[in-house]
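Peer 1: What follows is a set of structures for review.
Quick note: the coordinates plus some simple rules give every number you see, no bench work behind them. None of these values were measured; they are calculated from a predicted model. Cβ atoms are built from the backbone, for glycine too; each structure is taken alone.
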Structure 1
Amino acid sequence: MEEKTVISFKNIPPVLSAEKIIDKAFRKASRSAKAINVRGSPLRKAEIREKNRVTVAWQVMDNELTKIVNNFPRLSELPRFYFDLVDLLIGIRKLKKSFASLNWARKTMKRIVLAEMKKIKTVKSPEEAGKVRRHVFGRIASIMNQIDDKLTFLEETRLRIKEIPSVKEMFTVVVAGYPNVGKSTFVRNISSAEPKVDVYPFTTKEIHVGHTYLEGKGSIQIIDTPGILDRPISKRNKIEKQAILALKHLANSIIFLLDPSETCGYSLKNQLHLFHEIKKLFKEVPLVPVLNKIDLSERSKVERLVKELDALTTISVQRKRAIETFKACMSNILVIKKNRK
């Protein structure tokens, strides 16, 4: 699978409050009006300066709201994994409503400014021109304050989604299994470098993202998923279940590690139960079981499981063995995909 552009939420600029946007707009408007060198009668000077102040203030507000909307990735263009994840964490409908409110404010302020600018042309004195300008400022400031809760929500959203790791759109192998079966060590041993550690907002545990190069396949992304795929579905809450469905959009294949020695702290029975749950849940994704820590396990048990599950074996502390096992997994995955066609 060809590697595509990474979606990143980390560089979205802070979303200013209504108060800060209003203050920024009015200060810039005041500076702009003072800088104008106007000739003519006092009325003519007042008319030009007040029109300039209104125009600049409105443009600053409009630009700020436009930037906020544009700085967030377009929801319709998000890869399915990120779309589901943002929906899970924030709510796509709430985001859409917030963006719609900002666009409503832009259109409403524009309509107000265009209507009031006509009034400035008909004033009879500098004082009246100032009065019209203050009236416009009051109305557009009121519009901004009406969407302050949406601006606050979008800033809170920015802070939450910036923690979402940038997972690349490329061939991805998900390493699943119970805690302490050796998933992180396996990922580390088969990666060309120390796996990058990112934290997903829907779990207090870590996700490890590593990359390796496989001849004939190119660069491959490997994801270790502690905290998400390590307990029975019946015991997972709604967020965990949705997180698994979101992850489903990433996985091109799954390597499921089992510890027959049970030194991980979990019974082999529970591990096998989880394996069959994952196999059922990800039934369209090629899945290869791997028996880890075989040096600590009974030989007869390992032989039985290899036969029953058609499983591969590895020793987590041995890098060379892990790499060999991974290559064998990829070969098995290609066979599985070929047989399904």
Structure 2
Amino acid sequence: MRQLSLPLGVLLLAALAALVLSVGVGSASVAPADLWAVLRGQGDALPRTLILDLRVPRSLSAFATGGLLAVAGALMQVLLRNPLADPYVLGLSGGASVGALAAMLAGLGGVVISGSAFAGALVSTLLVFGLAHGTGSWTPSRLLLTGVVVAAGWGAVITLMLAVSPADRLPGMLYWLMGDLSYARTPLPPLALLGVVCLLLIPLGRSLNVLARGPLQAAALGVAVRPLEWTIYIAASLLTAMAVTTAGSIGFVGLVVPHMLRLVLGNDQRLILPACALAGGILLVLADTLARIMIAPEQLPVGVITALLGVPTFLYLLYRSR
């Protein structure tokens, strides 16, 4: 238990530090004294509005989105036994984006957008995993080729939707597709989903450890392989859909975070999954902070920052898998 709690405690402290940094830094910096006064329920009206109404919801949404994507990536890598698996690379984010955009163009909102994104992510998951699975198991080349083709197909559908969308809504939709946290004002749903999924999956850590060695060995050791695989399908799709609904299509978080944590902490899923929730949140909070201050007062899409980190990591992993 101590081996599990120590790294999680360090990550929790780092998450708190990242959130404080994100709230205090921006185009208009907030002094530590003003930040402390606002957190105590005091302070002037302007710092209170800036911190409580703008930066705190955005920072918590970034933390939740990063955690959702990192946990989804870790689950897919367990299922495929492949460190290259990621919701963005394999087209899940594209499927979720198509579902969400379709609901937006239909004039729907709220729960319907989230449900449509979940349906799109689940369809993309079944397409990629079903087409990539031949005799034996998934191979890196077949998996990547299938994911690239499915992602390209979703990209074509997204282009068609943008071409027929009203001109006044086009800039916001484009910015959202690149990963945008500017309008993230309700962090409670993604935070709640992240917490619930982690609590439900941690007891399955031993079964996930066995499944990572292969379905035949897992079945021989008494693991119900098919129900566990379907649990991973649905959980990864739901996590990706909520992340896309909250912040648009953000790539490579689910690739970078699980890989780096396995290098440091090993491959015990009882530790990796909650660590991914914390480390993914830290990464996206810091990336969003950097996106806000690089060309302040203008803001970059946070997806640009994660892509700059993720593309070299992906190429390195692809080189190692030769």
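Peer 1: With distance in nm of label points 7 Å out along Cα→Cβ at positions 86 and 310 derived from the coordinates and found to be 0.5, which of 1, 2 does the value describe? Walk me through the intermediate numbers first.
Peer 2: Details: 1: 4.0; 2: 0.5.
Among 1, 2, the structure yielding 0.5 for distance in nm of label points 7 Å out along Cα→Cβ at positions 86 and 310 is 2.
Peer 1: Tell me which structure, out of 1, 2, gives 33 once relative contact order in percent (Cα under 8 Å, 6 or more apart) is calculated.
Peer 2: This figure was derived from 2.
Peer 1: Here is a follow-up. Any idea which of 1, 2 comes out highest on distance in nm of label points 7 Å out along Cα→Cβ at positions 166 and 302?
Peer 2: Values: 1: 4.2; 2: 2.8.
Looking at the calculated values, the largest one is 1.
Peer 1: Using the calculated result -24000 for helix-only ellipticity at 222 nm (-39500 (n - 2.57) for each DSSP H run of 4 or more, over all residues; to 500), pick out the matching structure from 1, 2. Write out the running numbers ahead of the final one.
Peer 2: On the way: 1: -18500; 2: -24000.
Matching structure: 2.
Peer 1: Work out the source of 3.9 here, i.e. which of 1, 2 gives that when distance in nm of label points 7 Å out along Cα→Cβ at positions 126 and 150 is computed. Can you show the working numbers first?
Peer 2: Details: 1: 3.9; 2: 1.1.
This figure was derived from 1.
Peer 1: Here's something else I'd like to know. Here distance in nm of label points 7 Å out along Cα→Cβ at positions 46 and 118 has been calculated and equals 2.2, so which of 1, 2 was it run on? Let's see the in-between values first.
Peer 2: Numbers: 1: 2.2; 2: 4.4.
Attributed to the structure labelled 1.
Peer 1: Now for a different question. For distance in nm of label points 7 Å out along Cα→Cβ at positions 38 and 142, find whichever of 1, 2 sits highest and give me its label. Present the calculation step by step, with values, prior to reporting the outcome.
Peer 2: Values: 1: 2.5; 2: 5.3.
Once distance in nm of label points 7 Å out along Cα→Cβ at positions 38 and 142 is worked out for each structure, 2 has the highest.
Peer 1: A further question on this structure: Using Cα Rg over 2.2 N^0.38 Å, for residues 182-221 alone, single out the structure from 1, 2 with the greatest value. Could you put the intermediate results ahead of the total?
Peer 2: Details: 1: 1.29; 2: 1.78.
Biggest value here belongs to 2.
Peer 1: Kindly point out which one of 1, 2 the value 3.8 was derived from, the read-out being distance in nm of label points 7 Å out along Cα→Cβ at positions 174 and 262. Mind dumping the intermediate values first?
Peer 2: Values: 1: 2.8; 2: 3.8.
Among 1, 2, the structure yielding 3.8 for distance in nm of label points 7 Å out along Cα→Cβ at positions 174 and 262 is 2.
Peer 1: The value 3.2 for distance in nm of label points 7 Å out along Cα→Cβ at positions 30 and 254 was derived from one model only; which of 1, 2 is it?
Peer 2: Source structure: 2.
Peer 1: In terms of distance in nm of label points 7 Å out along Cα→Cβ at positions 54 and 294, which of structures 1, 2 is highest? Write down the numbers at each step before the final one.
Peer 2: On the way: 1: 8.2; 2: 2.0.
Between 1, 2, the highest calculated value is found for 1.
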